Structure formats: structure tokens, C-alpha cells
1. If Cα Rg over 2.2 N^0.38 Å, for residues 174-269 alone is computed to be 1.02, which of I, II is the source?
2. Mean count of other Cβ atoms within 10 Å over residues 94-101 computed as 24.6: which structure among I, II?
3. If you rank structures I, II by relative contact order in percent (Cα under 8 Å, 6 or more apart), which sits at the top with the largest value?
4. Of structures I, II, which gives 126 when volume of the Cα convex hull per residue in Å³ is computed from the coordinates?
5. FRET efficiency 1/(1 + (r/R0)^6) of positions 54 and 110 (r between Cβ atoms, R0 = 25 Å, to 0.05) was computed and gave 1.00; which structure, I, II, did it come from?
6. Looking at structures I, II, which one was distance in nm of label points 7 Å out along Cα→Cβ at positions 86 and 198 calculated from, given that it came out as 4.2?
7. Assuming 2.4 is distance in nm of label points 7 Å out along Cα→Cβ at positions 206 and 230 as calculated from a single structure, say which of I, II it is.
8. For the read-out mean count of other Cβ atoms within 10 Å over residues 30-37, a value of 14.5 was computed from one structure; give its label from I, II.
Structure I
């Protein structure tokens, strides 16, 4: 039985037995593209789809007031998405007891028939922290047990400081300040974002190189120890800015200095704002 069929059956069961009152999953939207669908009727469960094109991190919808009004929603997640739930739980942004998580084991997501870069070094094909996991009957022939998540970053760090600066100047020069990265990130949930505050204006609101640097660097620091590497920011960026690489640098620092990886463990204190006498201090200059 395919994963999609198992997913549809599980969703129908949950809604019929009133274990949940909403299922957030993947399906065809009005534009004819694959996107988020919200199922409340058991008879609509066949609208749920699952394939290697299920790109979006649906956890972002748990922040919406329209979803929060449901007493017990269910959500479909991949491995990287499931880690976002663990972070939001740690930060007291959702009630995990009233959320049913359906994990979909996957071999990676394709974009234009090419395996996404994050998927090439993924070590969470089996989604963690789930209430129910639907295994992939077509497992990858030779999944890597210890992929180097930081291979791209390490290659970049071989460049000179001037080369790296020029690279990011070129990347950020394309930013149009649409904030799609913010809107699609499960970790961005402030009621009022710093870029929307105008008394005083802290970041240049126009798409200047200075303002673009300030926005993208500030957002990366806000995600330090929180980013789960789901690539929602990069894949939603209309300018194609490699935000994954920027976030990866802070994820590597968190792991090296504090042995901390966002979302891998539930019910632990968040990295930012937590002090331990055992913390290393060799990064302080």
C-alpha cells in the first residue's frame, strides 16, 4: 500500500473517530499546484497527496489564528519539518498534547527533478517526535548514516574573507525585501517584526544593499540555535538567495560550541537564553 493511500486512510480514521478536527496536509490548491490543504470532513481525505514534490514546511500554518481555533489539529510532516515542531514546543508556541503529528518517511524532495541540496545530507529520513509514522516502502538504496551536513559551508570557508564578502554582496543585492523568507519560516512568529517597526526605523525598509545586509544578517542571528534546516526560506525566495548557507553557518557554530542541534530533542531548554557552566568560551574574541 502506498504512503499516500495510508495517509488518506489515517486522516479519515482520525476525523471519523473525532480524534482530531482538522488535518493539514499536501494537496492540489486552486492554482493547480501542490500546496497546503485543510481537511475537516472525513470524506475529503482523498484530497491528501504525498510524493517527492511535497516541498513546503506545513508547520508554518500552526502559527495562524485560523488554525489555532481548532481544538486538536493534525499535521503531515517530513523529518526536517518535525524538528520545527520540537522547537516551537520548546519555545511554548504550541500545545504538543493537543497536536497529532503524522510523519512521512521520505528519500528527499525534488525541485525541477533534482534532489534538494538539504536532502543530500539529510539524516532524518525517519521523522522524529511523531504520533504516527508512515514508512516509505521504497527506501533509498544506500542512505548515508553520517552525511556531512556542513560540506558546502566548509568549502566556502576555504575562500578568503574578501571572496566571502563579495559573494554575500552579490547574493543580498538581489533581495527585494518581499519577506517571503519570514512568512514561510515556522520560527518567525513575532506579532510585530523588527522590520515593521517605524518608531524608530531600525532597518532600512527600501531594498538597498545596506538595508538588505542588515535584514538578512539580523534574521539569521534570530534563527541561531533555532533553524532546523527545512529550506523554507531559500525555496520561497523569488530572488534565489542562498539563505540555507547563511543559516548553516550559525547551525554549525551551535553544534561545535554547544553540542546543540535545533529540534533533535524535545523538552530541552533553548540554546539562546540558556547558560551552563560547561559552555565553551573559545568563540569569544
Structure II
């Protein structure tokens, strides 16, 4: 099966088998309607990309999407320039994968924010491609053909992203929910989870939306199977229901700096949750704006 029939936006989570057929020129269900691009997304992993990547894939580094010191989204002007540089207009189908699915999810969320209408995330990522027995290509990324214009208002979905002021407004809403996509130890303040975040704790009023294994800020085992594929919508909805969050609520996801929150957002979007966003600054920003006590426990 090439798609997940249990998802409202099933086209947006293709399988490696579907991508292989598309790359081989075999007719596929839900083929891109027009121009399409395939990208591997990583963070400082271009050397690994050059050593082996899915044939035809370009490479985008998350450092182009984020900026120091808080790892927040770059300016809208810089984001637009990045998309155009890589040949991405509003009507380009973009298929993303990663060695780490969180990196690809970060890019997917920001492309949806920008207004790219057809963003797809390869279920299982590069590992899934390799498990399917598919070959890799080597070498540098091909020079992209820039897009002359985005072709739509930019950003088309500013509501997909909120700042710290938006968080405070959300928490005042009777149906607002702020979901902390972090480990239990991060949520209760036993650790910050990051070497560059000194403070421990969580945003007052946040609900624990779960993430993965304690001590691993790259784990999303509550949301993904061991092979990196998405768990069922019923399982994920149950996590949020345990936190008191139901579809239809105004819900924002956040984590340390945005990656885990972006995956939770993308899965909610696949499930057609309508009023969703990511708090881009996450605990990294919030803890600097509202400094609690420094961590007493060890950090990686």
C-alpha cells in the first residue's frame, strides 16, 4: 500500500514504494499535477548526502530555514528567497525526506506556512527507502533551476506560526491548548534536553503532548513506529485526548526549538485538524524571555 487510507490528507504521506515508482516513471496514484521537486533535508549533513541519497533528490540544510541564537525561522524575505532559489513556487509539489524525519518535518511546516500547496513527507524517511532495497545515488546536489516568482501571497498561512505573544493569547482562550512535544523529564523540569538551553521547566499552562524517550530530543517514539513510520491517527489522537485536547480546539505545538513540534503539527495537519500552529521559539525562547531557575540536573 503506497498511502495511508486512515489519513484525511493521505496524499501527503507517501511510501518509499510510491516514490520509487514515481522516479521510475511508472504511473502512480496521486501523481503530482505539475512540476515537482524531491529534497533531502538535513542539518550539517551535506557530506552524508553526497555519499548516498535518493536518486534525483536535491539537498536543503535546516540552517537555511533557521537562525541563531534561538533557532527560529529566518525572515519571510529569506524564506521566500530560499524557496525560489530551489525552484519552489506555490504550486510546486515538494516531496521531502530526511535521515532524521524531524529535519524534514521542520522544512515541511515552514513550506506550508509559506503557502506551498502540495507538501509531502516520505513516510519512514531515508531508512524506509533503504529497507525497501532501493539504491542510492552519490555526488553533489544538482544545481536547482530557480523559480521566477512564488505566484501567490506570501506567507499564505501566517496562522501556522505563533510567537510568545501569541502563546499568551492562546492560553487566555477558553478552547486554547498549548501542547508541549517534549520528553517527560523536560516537561517536569528535570532537564532542559539541550546543551545550549540552561533553564529547566515548561511554559505555565502547557499540556504534555509527549514525544519520545527521555534523554533523546530526536526521539518521537510516541508518534512513530520503530521503523520511523507514522503511528495511526487513532493512537496519536489518544495521546492528545489524554492531555485534554480534541479536534477543533485552537492548538499550538512546541518543543525545544521547533523540530519535534513540526512533526506533531504535520501529523495533525494530515489528520485535518484545522486550528493548529507551531510556537516557533519553543522552550529555548520562552525560557530566555521568562527565565526560571537554571537546571540542576546534567545535560547532554
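1. Numbers: I: 1.12; II: 1.02.
Working through the options, I get structure II.
2. Details: I: 15.4; II: 24.6.
The read-out comes from structure II.
3. Numbers: I: 17; II: 20.
Answer by largest value of relative contact order in percent (Cα under 8 Å, 6 or more apart): II.
4. Details: I: 160; II: 126.
Answer by label: II.
5. Values: I: 1.00; II: 0.75.
Value 1.00 for FRET efficiency 1/(1 + (r/R0)^6) of positions 54 and 110 (r between Cβ atoms, R0 = 25 Å, to 0.05) corresponds to I out of I, II.
6. Values: I: 4.2; II: 3.4.
Derived from I, not from the others.
7. Computed on structure II.
8. Details: I: 11.8; II: 14.5.
The correct label is II.
We did not get these values from a lab; they are worked out from the coordinates using the rules stated. Source: prediction; values computed, not measured. Cβ atoms are built from the backbone, for glycine too; each structure is taken alone.
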